[in-house]
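Bear in mind that the values in this text are calculations on the coordinates, not laboratory data. The model shown is predicted, which means the values in this text are computed figures rather than measured ones. Cβ atoms are built from the backbone, for glycine too; each structure is taken alone.
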Structure P
């Protein structure tokens, strides 16, 4: 229990031969302030009984999630060690047929359900861009999804990381701490890195990788360098392999909005199929909890889904709001958080009684975190924020 916050040492496939979808590395720390993720009905104070860092290590966040699950006795509703193989619409057009396997016993079963909720997350399938000649590279090539322990980098003198976002910054920092003589290169594909790792004689931000020939990598600025290892920190694809084609989203990459989801939850073409947690994760705990609350209201008959034309009007309304804000706030780091707060407030209109998880202070907090993280990927985790629910100031923690 705990989804992506569960650390799995394995990569590729597990002991049952099923894909390992988890992407946590052992030394991961939160990259958004925990105060912007806090549950109002289960605060960090309630769980930890003392202040902790605004950017705690992954195992503490996992423990926090488990604590809330224990509070509401969630385990009694969960069937563990079960691999969903297929979700198809029933031939009569009503409900779904689910085929799944209990892994320890290798027992396959099929059951029928009126509704299906997909909550398997965004970080299951790595996006691996193709570069000419990459197959000729003699060293190790992995995606950051399969990076697990810092010790993997000890013998690497020259490391190329393709990408400059969260995992790229973390892995660069790990590499520099482990090896005093090593050089780390971070390749960005836009006009500038999305997050800046401070330049040093051993850390280099370089433009887009173009091709590979043996150990040599060639870049857009005309430079070329030899490397011992390449790590692709290039993000993830949306992938739900268990859904039949007619039930899949049209989008391939994660977004703040999807044009085939009503309320960001109900599949427009098949509204009995529902999604939680596939928006780009900001305020993720509170936002996804609100989506779950909306689904609960729907299943209990307290929220009625309008007809397809009316649903499309609302989808278009949200899409127009997104595009308008994107133009008005172009270049403003607050944009994503302002839009998601608007979306959250739209959900609250349909979910009476849901605790107020997201507020304006959290928007400011996330925007400040974004700015600090983008300008110095090393020191931003030293910042201390204050809980908007308990007024508790986070404990200080070094950036290491």
Structure Q
């Protein structure tokens, strides 16, 4: 809102207050933003998601979303530089996994406020961790991600550490993603419409959903990878996507169908572009809108690839290589602009373009993979 009309209203979207585990006399209520007239604010991300999820329900679909929330636990050394909190690696155990007890406390605390976790483990890079959030319907799933980030950051502060959701805090290390696992269900949530009945594969409907994500991949990137630093993560060789493609069990693709055995309820697609600094509500809203467009138009995806796209991808279209490139694509994507609302997209483009220009002015744009002090200063404490 402009300075001369900046008073807005907050109204709880949930009747269930969340009591903070670390401060028992403080509760959080997830709210929507409204105009003083009572109308929904056009730039409220939760309202945008609720509207698109409502359209999906009118079409007979209930979106269910699970997420992999990755982050680094870091500390500042005597020189004021951030360093990883431990030297562990993928699935390390004690003593290399210095964050095990912290993740256990996080999982327990999340459970105490009604957010179920599926797994937690040490990730690839030193000091990097992952907490998996159980599937739930939108917009509740986006609320869970938002609250989980708040809880993790607060709990890290209590132990004298910093939990950073910065996508790429260190050059030369894997970055942090926030992969979204999505499936469409019947309205009664008894039938997974992404199931083909065959293990490790998905239905024709899911294929059209995938085709929608592929069709709008460039614009989606501006929403789910919304910072300058996001694109330092989306570089080859670090298990982050760089090409617009999908595959079965293929971690070099933008969209992956995970292997699952024995039950139709696990059929899903994994969208691997998002990082943990994105708005969870806008990320889910934008992907759902793109997927629904693919279904509405009956789009057919290209054949899934089994190739390592870091090595053999000459004919596969690349994702945008910078925030500026992604914003340019977003502005021209009529489906995503209409779904999110022109007012919101214009605001995103204005804010992020200013961020890009500040980065260029203060750093000189040193390269696609070098993480600058400007980025650390700007994004370290975002959640």
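Here semi-axes √(5λ) of the Cα gyration tensor in Å was calculated and came to 28, 26, 24; which of the structures P, Q was it taken from? That value comes from structure Q.
Computing distance in nm of label points 7 Å out along Cα→Cβ at positions 70 and 166 across structures P, Q gives 1.6 for structure Q. Comparing mean count of other Cβ atoms within 10 Å over residues 222-229 across structures P, Q, the highest figure is found for Q. Have a look at P, Q and say which one yields -11000 for helix-only ellipticity at 222 nm (-39500 (n - 2.57) for each DSSP H run of 4 or more, over all residues; to 500), as calculated. Value -11000 for helix-only ellipticity at 222 nm (-39500 (n - 2.57) for each DSSP H run of 4 or more, over all residues; to 500) corresponds to Q out of P, Q. Source structure of the calculated read-out (mean count of other Cβ atoms within 10 Å over residues 286-293, 25.9) within P, Q: Q.
Which one of P, Q has P(r) over Cα pairs in 10 Å bins from 0, in percent, for residues 54-133 alone, as calculated from the coordinates, equal to 18, 37, 25, 12, 7, 1? Attributed to the structure labelled Q.
In this comparison of P, Q, the computed figure 56, 37, 28 for Cα extents along the principal axes in Å, for residues 62-277 alone is attributed to Q.
As an exercise: distance in nm of label points 7 Å out along Cα→Cβ at positions 246 and 350, calculated from one structure in P, Q, equals 3.6. Which structure is it? For distance in nm of label points 7 Å out along Cα→Cβ at positions 246 and 350, the value 3.6 is produced by structure Q. Each of P, Q could give mean count of other Cβ atoms within 10 Å over residues 182-189, but the derived value 21.5 comes from P.
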